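Right after this note come the structures.
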Structure I
Amino acid sequence: MSRARLPGTPRLLRALNDRAALELLLTRGPLTRAQLGELTGLSKVTASQLVERLEERGLVTRVGEQAGGRGPNAQLYAVDPNSAHVVGVDVGPDQVVAACADITGAVVGRVEQSTKDTDDPLGVVHNAVVQAAGSANTQLATVRRVVLGTPGLVDPATGDIAFAWNLPRWQRGLLAALREDLHTSVAFENDVNLAAVAEAHTGAAQGVPDFVLVWLGRGVGLAVMLDGRLHRGGTGAAGEIGYLPVPGAAIPRDVFRRAKGSKLDGAFQQIGSAEAIRAVGREFGFRAATAADSVRAAIAAGTRGGPMLDEVARRLALGVAAACVVLDPPLVVLAGEVGEAGGSALAERVQHEVAAITPVSPQVVPTGVPEEPVLQGALRVALDVARDEVFGSTVG
C-alpha cells in the first residue's frame, strides 16, 4: 500500500531550511554557500538554491569574498540588516527612551524625550518611535514591531495597560490608538518582565530556564521565568511583590481602588523600596542622595558597613523567601538600582538569609545587565517577533 503524500511537505522543508540558515548567518555569519551547506547538512545544490531564494527576497546580501585555494574566491553572505527594523521603548514617569535595532539586533538609532511637560502619551510615543527610526536613517514602514516597557499591570487578554499609578494617562485604549497611529504592530510589556528577558539573553540568567528577578528601585517588582517563558498571571499581576504582606509594615486594604487616585505603598514596598533602603542607610550613618549610593558607601566601608547590609538583606529576604517557597527557583537575580549597587556583597547576604528562614536555598546573584535592561528586553522581545514574521515567510 502506498503512503499518502503530505501536501506542502517540500514547502515546509524549504521554510525550515531557510530559517536554520538565517539563524546560522545571525550567529555565525558571514558564511559561504558551502559553509552553510556543511552547517545545515544540505547538499551544495540545495544550499545554493536556498541562498538564491533568500537573496531574491532581500533577506541576505553579499558582503565580501573568502579567499580559497585554486579557483575563484567564494562569496560571503550575511543577513541583510535593512530587511526589517524594530523599536524598543522604555517608558518612565519622567522620560521615554527609544532605540531602533535592525534585524540582526544591532542598535542603529536612539532618542530620549522628557515627559514632564506633556500629558499626551500618544504624541510622546509617536515622536519617540519616529525619531528613533529617523536617527537610524530608516523609514517607519520598515519597523515591524514596537515594544514598550512600562511600569504597572498589562492585561494579558487585551495587551492594554490595566493600571500604572505613576502614568495616569497611560490607560486602556492607548494600545489601539498607537497601532492606528503608527500603522505597525505595537505591544506593551511590564518593565520588570523585560528586565528578566534581558537577563536571560545576556545577563546572569543565561542558560537558566527557571529563575526569578527581583527589581529593587523606586518601585519593587518581581519577574517570574518558568521553562524559559514569562509567567504573567491571569490579570498580569504576577510579580507585584510590592504588595506582599510582611511583618513590620502596615498592610493597606482596598489596594486597587485606593491606588488609582495616588501612589499607595504595599507592605513589602514600605520596607524594600529604594526610599526605604536609603532610610536604613541614614540610620546606620550612611547618608547619600540615593539608595544605591548608600549601599555602595556601606560596601566601601568594609566591616563598618556590614550591619547596614545585613539589615537590608534581612528586609529583602522576606520578599525573596516568599517567592522562593512557592516557586522554588534555582536562581534569584537582584536588579534595579539597589540590586546592581549591592553586587555580590548584598546578594550573598540575601542568599544566606533566605536559606536560614526557608527550606529552599536558591543561588542569589546581582544583575548581569547593568545598563538599560528594560530597553534591552524590549528590543529582544520585538526582535523575536519580527524574526518569526520575516524569516517565517521566506518561501511565499
Structure II
Amino acid sequence: MRKRIYGNEYGFQTRAVHTGNDVDGETGAIKRPITMANSYELPYDPSDLNWSSADKNLYTRNGGSNQQYLQEKLASLEGGEDCVVLASGVAALSGLFFALLKSGDHVIFSSITYIAVYRLLNELFNNKFNVETTIADTSDLNAVRAAIKPNTKLIHIETPGNPTLTISDIRAIAEIAHENGAFLSVDNTFASPYNQRPIELGADFCIESLTKYINGHGDAVGGAIIGRKELLDIIRAQSQVNLGGVISPFNAWLIMRGAVTLPLRMRQHNENALKAAKYLKTVKGVSFVAYPGLEEHKGHSIAASQMSPGFGGVLSFGLNAEHDTYNRFVSHLKVITSAVSLGHDESLIVFIGENDERQYLYPKEFHNGFFRFSVGIEDIEDIIEDLRQAFEKENLL
C-alpha cells in the first residue's frame, strides 16, 4: 500500500492529486470508487454503538466513505486540522451558525457577503433564535472594533466579498476577535484555498462553497467547514447527523475528482481575470471595474498580502448605460454565458439590477446596476473579443 499524502511536506498540487485517494483494497483500483450505499455492515455485537456516531461508517447521514475522503483532501489543502463536508455552501454556513450560536449571542458579519448569510443572520437567526447581529464594513478595522460587544461570539467575514470584491484583513480581524473572546469564520469561496488559506492567517473556521472553484465543473453541489477537530465534532454531530445536511456520495465523488485540477484551473482563472479587468478599464462605456488584482483597488495591498499567487477569477463592472442596455449587452455574448454561480470552467456573467435588496450596503458606484463576471478558463483572447463585440454593438467602445 502506498504512503498516504496529507501534510505540508508535499506541495499544494501534489496534495490536490493524492490526498484522500488510495488504492481500493478490494479491487486494486488506483482511484477510490463511489460508495452509494446508505448503510454499512454492523459489528457482531452492535448493542454498544452510538447510533448518531460519525466516527465510523454506520449510516450515510452520519457520514460516508466518499465524504470522508473529500474531507481529508480539503483539510490538507486548507491547512486545517479537520473538515466537515455538507450538502451545499449554504448548508455549511447555516451548519456553522446553528452549532456555534445560542440565544443571547452577538454576531458581527460583513456588509458585503453572500445573500444567504445576510438572510440567515440578519433575519432568521435574529428573529427565530434571538441571536443579536451587527452588519459592519469589515474592510474598516475601526468599524469592526466599534461593533464588538461583551456578548460577541462570532465575527463572520467574506473576502473577497460577493458581489463587490471588498477585501477584509483576515489576520487583523482574527486578532480583534480573539482579543475579545470571539471566533472568526471566513468564507473563502471567491479565493479558493489555492489563493488564500484563512486558517493559516488565524481564522478559526474557513467555509467553502465546493460548488464553485473546488469542484470547478458546474456539475455538483457541496459545502465545507474547516477548523479544529474539537469544534468540528460539534458541528458534525449537530448540523450533519441531527439536521441531516449530509452531502450525497455522488456529489462528494464529483467534487473529489474536480479538486484534483484546482491548482491548474486557478492559475488560468487568476491570469484571465486580471487580463479581463485590465481590458475593461480601457473601455469608454465601462463606469468602474472592481477586482483586487488591480493596483487601484481599495483593498489591493491587503489582498496582495494575504492572497497568493493570484486574486481569483471574479470581478464586477458597471456600464455608463441605462438598465436595458445591460440586458442587450448580455444577449450579444457568444462565449460568456448568462447564469448564476461562479468558479466554473466556462465564463459566467449575471446582471444585478438597481433593486437588489442589499443595495444600501454596496459602494455608491454599484447603485445603478452592475455585472458580476466569473472569468472562466477559455482562451483569454476569445473572452476579450466576446466582450469587445458586445460593447461595439451597444456603441460603448
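Among candidates I, II, the computation of helix-only ellipticity at 222 nm (-39500 (n - 2.57) for each DSSP H run of 4 or more, over all residues; to 500) that gave -13500 used structure I. Computing Cα Rg over 2.2 N^0.38 Å, for residues 84-267 alone across structures I, II gives 1.06 for structure I. Could you tell me which structure in I, II was used to calculate percent of Cα pairs over 28 Å apart as 47? Label of the originating structure: II.
Out of I, II, which one gives 0.91 for Rg/Rh (Cα atoms, Kirkwood Rh), for residues 12-59 alone as computed from the coordinates? Attributed to the structure labelled I. I, II: which one has volume of the Cα convex hull per residue in Å³, for residues 244-371 alone, as calculated, at 125? Of the structures listed, the value fits I.
Supply the structure label, taken from I, II, corresponding to Rg/Rh (Cα atoms, Kirkwood Rh), for residues 284-355 alone with the calculated value 0.99. Considering all the candidates, the number was obtained from I. When mean count of other Cβ atoms within 10 Å over residues 108-115 is calculated for each of structures I, II, structure II comes out greatest.
Name the one structure among I, II that mean count of other Cβ atoms within 10 Å over residues 204-211 of 27.0 was derived from. This figure was derived from II.
Every number in this text was worked out from the coordinates using simple rules, so none of it is lab data. Predicted, not measured: the structure shown is a model, and the values here were computed from it. Cβ atoms are built from the backbone, for glycine too; each structure is taken alone.
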